[in-house]
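Just so it is clear, none of the values below were taken in a lab; they were calculated from the coordinates. Here the structure is a predicted model, which is why all the values come from computation and not from measurement. Cβ atoms are built from the backbone, for glycine too; each structure is taken alone.
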Structure I
């Protein structure tokens with residue numbers, strides 16, 4: 001189609017369309033219960049579609065197509081089920097996604113507890129599929145240490161599954177297409193097991209697209225994958241864009257890894273020649289930098305001690321997952337001993353940080369203006385560093 005060929009490639013136009021769709025949802029989010037009306041949106045959309053065909057200038061056509069995507073976002077928000085009592089830019093007006101009961105998950109938890117009783121087993125269930133059965137003291141210790149993300153299923157869990165599966169398929173010389181089909185089933189099963197929460201779905205979509213890219217002859221772009229994942233999840237749950245803190249934290253952290261992570265890694269390459277240590281440090285700093293202003297406003301708490309604890313704890317998580325899966329398959333000694341060692345180490349890190357009690361604050365009061373000002377300052381700093389580079 002000529003409308004997509006002259007000035008802007010279709011792949012770039014698709015990025016504008018996804019962005020326009022998200023903008024439409026964002027524009028409706030401050031007034032979640034206001035109704036534009038289906039008739040009004042339909043008439044406006046018809047006029048926009050008419051403009052696409054009547055204008056001969058391609059750039060005008062692109063603008064009308066993006067406007068149509070904005071209208072589609074407005075319609076999707078208005079046509080979806082919106083939870084009650086949502087209040088824009090009010091931390092008390094969030095809507096939290098609750099994990100639905102799953103008999104398979106409960107069966108796995110019982111099997112883990114049979115071999116790893118106490119907080120060790122509860123921590124393994126939290127790391128593997130987000131079960132939150134830690135004792136109150138352990139939960140408080142993880143919160144103080146800035147390690148709560150370890151006991152909530154996050155994108156890192158999904159990406160470990162994706163890359164481990166792809167490596168396993170490569171070892172057995174499974175073709176790309178068959179491996180992609182198997183990976184699709186694995187991701188769907190895992191999302192169903194842990195419940196479709198924003199971080200999990202976001203990472204599953206990105207991991208699935210990464211596996212799909214070589215099959216269709218494309219080079220995956222991390223920023224574009226993040227945009228597509230945001231659009232797909234927002235189409236499913238439009239209110240999540242402004243009212244689901246797990247959605248915000250997941251995308252903020254991932255965006256931080258894609259931007260600040262790469263920048264800091266390049267700048268610290270000479271100072272820290274050890275790649276594993278440098279990547280762990282830059283990932284922790286970038287994710288903390290991007291999520292802290294939101295966490296202060298949304299949850300009235302901040303934890304800078306996490307910069308230290310996560311440097312030690314995060315490298316242990318993959319080992320805890322692998323040995324934990326062995327313990328899950330064979331829930332008796334000596335197969336449970338390696339997992340018990342790694343899980344005990346993670347608990348000890350959190351408990352030690354809790355006893356020290358430094359670098360963690362709760363009861364903070366911050367307005368939305370403070371959060372917006374923080375992100376504006378982060379953006380100014382980012383542009384300054386990129387310009388200097």
Structure II
């Protein structure tokens with residue numbers, strides 16, 4: 001049986017991805033305006049990334065960005081997408097998030113990961129093979145700080161706590177939502193299961209060891225949760241994927257053709273060092289974006305195409321609670337904004353239960369339109385007759 005939430009959550013995963021040869025100040029302001037627009041369009045969430053190298057992803061502190069974004073929006077939830085836990089002392093992570101929780105009156109979420117860019121870890125002298133175990137050790141302590149009032153003493157080989165506690169407790173009770181990023185390895189879903197946390201599946205269904213089965217990864221999370229006396233909630237499982245829609249599929253593909261190929265070549269391959277074969281190349285490279293759309297790795301097309309793609313994702317995963325678009329700026333700002341608006345108008349309502357009653361109301365009225373018209377005509381005729389009787393009785 002496929003899990004279907006009463007109201008699926010939609011939002012963006014803002015790494016962000018900006019071309020390294022564009023004005024970074026202008027790009028960051030564009031990010032802020034995008035979140036303002038999403039707030040107006042009734043999107044649910046925006047997750048903000050943390051990166052320190054490679055030129056493309058230019059937000060070093062999601063917490064700082066979120067603090068400003070919160071002042072420029074009304075209701076959209078803001079999450080760290082994600083804080084790279086091996087880069088920070090866990091007490092500092094907990095304290096900064098608790099502060100944001102209070103300042104935003106409960107509009108923040110903590111997303112965590114091991115660190116996506118190896119070039120970041122190299123600058124900090126962190127051995128990449130240790131990042132996932134460091135992430136687990138840090139989140140274990142963060143969860144204790146958020147839930148245990150008694151001081152904690154703990155000594156690691158990379159951080160230390162001496163009778164440490166949070167003097168300011170979370171605004172959200174018992175604490176703000178927490179999610180763990182998962183890409184290819186089972187480390188993310190295992191850690192999420194250990195704490196009964198949410199999962200951010202970063203839309204990569206083809207990994208180093210071949211195809212990534214999201215349903216199997218969720219099963220790992222559930223099995224781990226059961227071992228630790230926790231329960232996983234599919235409503236807190238979010239898939240992250242590139243997405244762009246236009247009135248027609250042909251137009252949507254054309255919108256992102258140039259920007260999509262540039263992203264794959266200059267970022268995915270050149271900056272991250274991924275093998276070209278990770279994303280198989282067709283003989284005619286101009287069809288690559290269409291191939292990614294056909295395979296389901298990217299969602300590109302009309303609103304109806306997008307609805308079908310989300311329904312397919314529900315089938316192959318067993319159901320999830322949220323979908324986040326990777327904000328990659330493949331298209332011009334104008335076309336990107338149109339994509340977000342089309343999605344809000346025609347796709348979101350299909351998965352949030354907001355159209356059924358409207359359709360039923362319309363159907364009832366249409367089925368009864370003949371009787372309604374007759375009653376309306378009778379009412380108008382009666383008004384005429386009433387006036388004429390009054391006029392006849394008044395000699396002036």
Taking -22500 as the value of helix-only ellipticity at 222 nm (-39500 (n - 2.57) for each DSSP H run of 4 or more, over all residues; to 500) derived from one of the structures shown (I, II), identify that structure.
-> I
Identify which of structures I, II gives the largest calculated value of distance in nm of label points 7 Å out along Cα→Cβ at positions 114 and 202.
-> I
Structures I, II compared on distance in nm of label points 7 Å out along Cα→Cβ at positions 178 and 242: the greatest is I
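One of I, II was used to compute mean count of other Cβ atoms within 10 Å over residues 122-129, and the result was 24.8. Which label is that?
I
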Work out the source of 218 here, i.e. which of I, II gives that when volume of the Cα convex hull per residue in Å³ is computed.
-> II
